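Once you scroll down, you'll see the structures, which are given as structure tokens.
A short reminder: the numbers here are calculations on the coordinates, not readings from a lab. From a predicted model like this one, the values you see are computed outputs, not experimental measurements. Cβ atoms are built from the backbone, for glycine too; each structure is taken alone.
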Structure 1
Amino acid sequence: MEDKRKFFRAKRPIMIYYQVKGSDSPAKASQTKDISSGGMCFISANSFDKDTLLLIEIHMPISNDTIEAHGKVIDSKLDQESKNYETRVAFIDTDPILLIRLQREIT
């Protein structure tokens with residue numbers, strides 16, 4: 001099976017905070033399962049509907065900088081073993097310079 005990904009994907013945990021766009025709920029902490037400059041998969045206790053818009057703060061592991069990104073949920077699936085959800089998100093409307101910094105940090 002051919003990998004159709006355009007970006008290198010780092011399979012490691014990186015601290016993030018996420019919030020549904022337009023929500024008054026406080027941001028929730030999580031970790032990525034994998035991440036690239038095109039999107040990420042993160043672990044959450046709850047599922048998200050497809051196309052849900054998220055505001056995401058990514059805490060860079062090496063530089064300790066924070067990148068603010070916007071994401072759109074691709075899917076959210078229950079992991080039977082952990083009973084948590086693996087949520088895949090595509091980055092949208094995010095400054096390309098920030099995504100380049102992210103890519104440099106994770107490779």
Structure 2
Amino acid sequence: MLYTGIVSVQAAYFSAFNFLVVVACVIILASSLDDLFIDVYYWIRAAYRALVIRRRYPRLTAQTLRSEEQRWFAIMVPAWGVIGASCTHSILIGLFEMGMKGRR
């Protein structure tokens with residue numbers, strides 16, 4: 001009698017373990033298919049660029065760049081400190097105005 005109880009517990013354990021293994025396999029399969037899609041997209045795009053784009057537009061070389069006249073260009077530098085202060089100020093003003101409307 002005790003032996004059948006142990007066997008049923010062991011069978012339930014193996015059944016649950018089997019289910020968890022199947023779930024893990026499905027998750028790994030989904031992740032692998034995602035990686036496969038990204039890899040295939042990369043290789044198709046690389047082949048397209050090699051066969052079409054690079055034939056249409058010649059590669060830019062250092063010699064070509066040196067032959068051009070120098071020009072000005074802009075570099076955008078974000079001022080996160082100023083943006084953060086502006087957002088904080090706007091939030092505080094909004095809260096202050098909400099508080100003033102509630103007192104009228």
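Can you rank 1, 2 by distance in nm of label points 7 Å out along Cα→Cβ at positions 12 and 68 and just name the one with the largest value?
Biggest value here belongs to 2.
Kindly point out which one of 1, 2 the value 0.7 was derived from, the read-out being distance in nm of label points 7 Å out along Cα→Cβ at positions 28 and 76.
Answer by label: 1.
Can you say which of 1, 2 returns 0.60 when FRET efficiency 1/(1 + (r/R0)^6) of positions 60 and 84 (r between Cβ atoms, R0 = 41 Å, to 0.05) is computed?
Computing FRET efficiency 1/(1 + (r/R0)^6) of positions 60 and 84 (r between Cβ atoms, R0 = 41 Å, to 0.05) on every structure in 1, 2 gives 0.60 only for 2.
Have a look at 1, 2 and say which one yields 1.01 for Cα Rg over 2.2 N^0.38 Å, as calculated.
The value was obtained from structure 1.
When distance in nm of label points 7 Å out along Cα→Cβ at positions 44 and 92 is compared over structures 1, 2, which one is greatest?
2
Suppose mean count of other Cβ atoms within 10 Å over residues 36-43 works out to 20.5; of 1, 2, which structure was it derived from?
This value belongs to structure 1.
If helix-only ellipticity at 222 nm (-39500 (n - 2.57) for each DSSP H run of 4 or more, over all residues; to 500) computes to -3000, which of 1, 2 did it come from?
1
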